[in-house]
Structure 1
């Protein structure tokens, strides 16, 4: 199914994703019927995309704490205003995929501002195994 990204609301990264300084505008595109897997697709380069998942289905106890500066920069007033996404690194097989728990992408749903936030003072892994064992069928 082709999705016209021009019809989707743009997310503005207030700080570029590390390694991609010229890409600040993305759209979030759902890739499956259940909404488990999505892509952050660049509006400046249609070939650039990052696979992301909501942590809820895979890491139900995941609760990153954002510092006040990040909350202010994104325009997050309440916890409900934040959409947290984990960047996925695919593996050779589906069971080999990992998620970055140390640096989630945080989107302020009201302002549509986003940033990949490195959680300081945390020992969360950059490559946590992404198992769908707890995901509802």
Structure 2
């Protein structure tokens, strides 16, 4: 049986993003005006940035099965180095609002469940990602 662990990461996220877009997950209106975090120098230029982030978050939650994963940990993961000119670079976190809104959208579809200490993937989310992984590995071979 093919799982997320067997599929190539970039292909899996792109295919999951495409399917999430087909399912009707809508991007927030404010997304065209904001950066993805304090470390970013400009706004995301990708047309499907929202769906790619949702798919990436879903994969991250899948990989942390058995334990809940919170917004703060994901802010650190998606963050980066802030260019401060002549001063040394500093680590900055990503936008928590984007991550929270993506989680809310995934909860609405039923792929993620809110727990006591964070988010967990639901059985429907596991099934969705495993089916995407199966289709991606078929395309590769």
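Throughout, read-outs are computed from the coordinates displayed, never taken from laboratory work. In this text, all values refer to a predicted model and were calculated from it rather than measured experimentally. Cβ atoms are built from the backbone, for glycine too; each structure is taken alone.
The figures follow:
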| item | result |
| --- | --- |
| When Rg/Rh (Cα atoms, Kirkwood Rh) is computed for each of 1, 2, the largest belongs to | 2 |
| Structure responsible for -16000, with helix-only ellipticity at 222 nm (-39500 (n - 2.57) for each DSSP H run of 4 or more, over all residues; to 500) calculated and labels 1, 2 on offer | 2 |
| Per relative contact order in percent (Cα under 8 Å, 6 or more apart), the highest-valued of structures 1, 2 | 2 |
| With mean count of other Cβ atoms within 10 Å over residues 53-60 derived as 16.8, matching label from 1, 2 | 1 |
